[in-house]
Structure 1
Amino acid sequence: MKLLVAFFRLIRLVNLLFIALTQFLFQYCIVVPVTQQYQHTHVFTPFIFVLLVLASVCIAAAGYIINDYFDVNIDKVNKPGKLVIERMIHRRSAILWHIGLSLAGIIFSCVVAWKLGVWWLVFANIGCVMALWFYSTTFKKQLLTGNIIISLLTAWVVMVIGFITHYKVITNPELYPGVQASRLMRFTFLYAGFAFIISLIREVVKDIEDMQGDARYGCKTMPIVWGVNVSKVFAATWLIVLTAALLIVEAYILPFNWWWAAVYCFLFVIIPLLYIFRKLVQASVATDYHRLSTWVKLVMLTGICSMIFFKIYA
């Protein structure tokens, strides 16, 4: 039982469930209402959609494993109580799990690509596997590069569904008469943009939290190269940008009388972002940044859950 719990910690089970939830909500609360507005035609069958989600989950799980594999020494400093590899799971077992999950993700991608005729998906997900490998070995130790890669991969969770659906709509207009592909892409970039920015903020906050171990092993993350204050200004600037963008979205949806969506966004996304901004300014020790990272993750969840309102109002 302890080994199973350790494995779930290694693959970040909660994060994987969050990925699956994000893709499920985007598909069934946004994509389906948009594409079925004129007639009931599915881009994804339930089986193919499950395979796409499994591909995303397997690739992400493999990424978490390889990240911990190369971070053993750093994690001994930053989070010794949460160390799994070497303490609970052997390094050889970890690398085998990484290979197996990566291959599973690529195989699932191949099946989806074959069924839908989107072979670029296979190359894109192979690129994700490679990006996660090089992130773990090189990019995460570099200034901003690793942060941007992880943020882009977070956004890809939404974009992959939007891009596939958009491709099928524009190449098969007779199956989707009247469907506005541009409208679908607006929602895709709205939520992908939210995911990118909120993930970038969290990555910088985590870098500040992990400064001690990162510095000991030669990492060149933003707080190490530019200092904590500059890193806080960077994160705070993106918090302001995100909050401003959400206020614009609020102003856009109010004329459509989406009152409950507006209230939800204000109470559970915008106000928490303002709280995070305030606490970021006051933060001074690692525990402060750890709490901030948790708050940012919660806002990621509440932001993604706002998709439900599109299903209600569509």
Structure 2
Amino acid sequence: MSLFADPRPLFQKALAERYAMGAFNISNMEMIQAIVEGAESLGSPVFLQVSFGAKKYAGLDYLVALAEVAQKNTSVPVVLHLDHGANFDVCKQCIDAGFSSVMIDGSALSYPENVALTQEVVAYAHKYNVAVEAELGQLKGVEDDVSSEESYFTDPHQALDFVQKTGCDSLAISIGTSHGAYKFSGESSLDFTRLKEIKDLIDYWNKVPFPLVLHGSSSVPKEWVSLAEKYGAQLGNARGVSEDLLSKASKLGIAKINIDTDLRLAFTGTLRQFLRENPPIFDPRKYLGESKKNMKIMVEHKIKLFGSQNKG
């Protein structure tokens, strides 16, 4: 039995009340503290996401132990979620380690292969009451070891067939977001017509609202890019998803929105500024503490944007 929250009832509440939950990627203790403290301050459920890169960097045992301490010290539901699981073995390892949710990402495979792989993960996960997120369609960009030079929007009728065949608990769809800090060359846009068609088809068959997920949804706020660049970062034409679009999506059936780049920007910009302005200080607790404060502010901002405050 996982110590962490089951996302499925949280999804149903979010869909009924038309808001989305923030899912934030973690790599170290300060990120976990910032995310959970931000969620606690606003009474919001929250997802802690572990990517392959984070698992490789920090070690799965360390991340699980830190997340367990965070969960025990907060009153809000915390979901520990595997982000972009590449194969069955990685998903199994995380399920066995106590995760309450895993994502199997077969989006780069052929459709039949994606279905078969997702079915295998669902069969194992559901034996242990662990939720499964899958992906159909593909996002352009780079996030840790996940990369694609092309974007393939999710086909609504194929999405229905996929959910019917796999029994997944949520589905990440492609409607215009992308991974990384360089999402758009012009104005951002999301295909809300496609989103509505996917939602209507699956909900009609499922009889109850089905949760959809947006990956690659950092907004890459200009003020944080400017701060990082002021103190030496070279970010070029970094551009993210409009916050107005994300707010609209959270009211139209998107129940989980993934954020990674924006936390990195808050962390990095603050760290660069502090080290430049305080050259005598070499205590990591000082500069990491400042970075944690601003990551918490970023988390609180996203929670308010997605509408999940006081829903925990």
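Bear in mind these aren't lab numbers, they're just calculated from the coordinates by the rules spelled out. Keep in mind it's a predicted model, so treat the numbers as computed, not measured. Cβ atoms are built from the backbone, for glycine too; each structure is taken alone.
Using distance in nm of label points 7 Å out along Cα→Cβ at positions 15 and 167 for the comparison, can you identify which of 1, 2 gives the largest number?
Working: 1: 2.6; 2: 1.8.
Going through 1, 2 one by one, distance in nm of label points 7 Å out along Cα→Cβ at positions 15 and 167 is largest in 1.
Taking -25000 as the value of helix-only ellipticity at 222 nm (-39500 (n - 2.57) for each DSSP H run of 4 or more, over all residues; to 500) derived from one of the structures shown (1, 2), identify that structure.
Details: 1: -25000; 2: -15500.
Answer for the origin of the read-out: 1.
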### Query
Looking at structures 1, 2, which one was log10 I(q)/I(0) by the Debye sum over Cα atoms at q = 0.08, 0.11, 0.14 Å⁻¹ calculated from, given that it came out as -0.39, -0.73, -1.14?
1
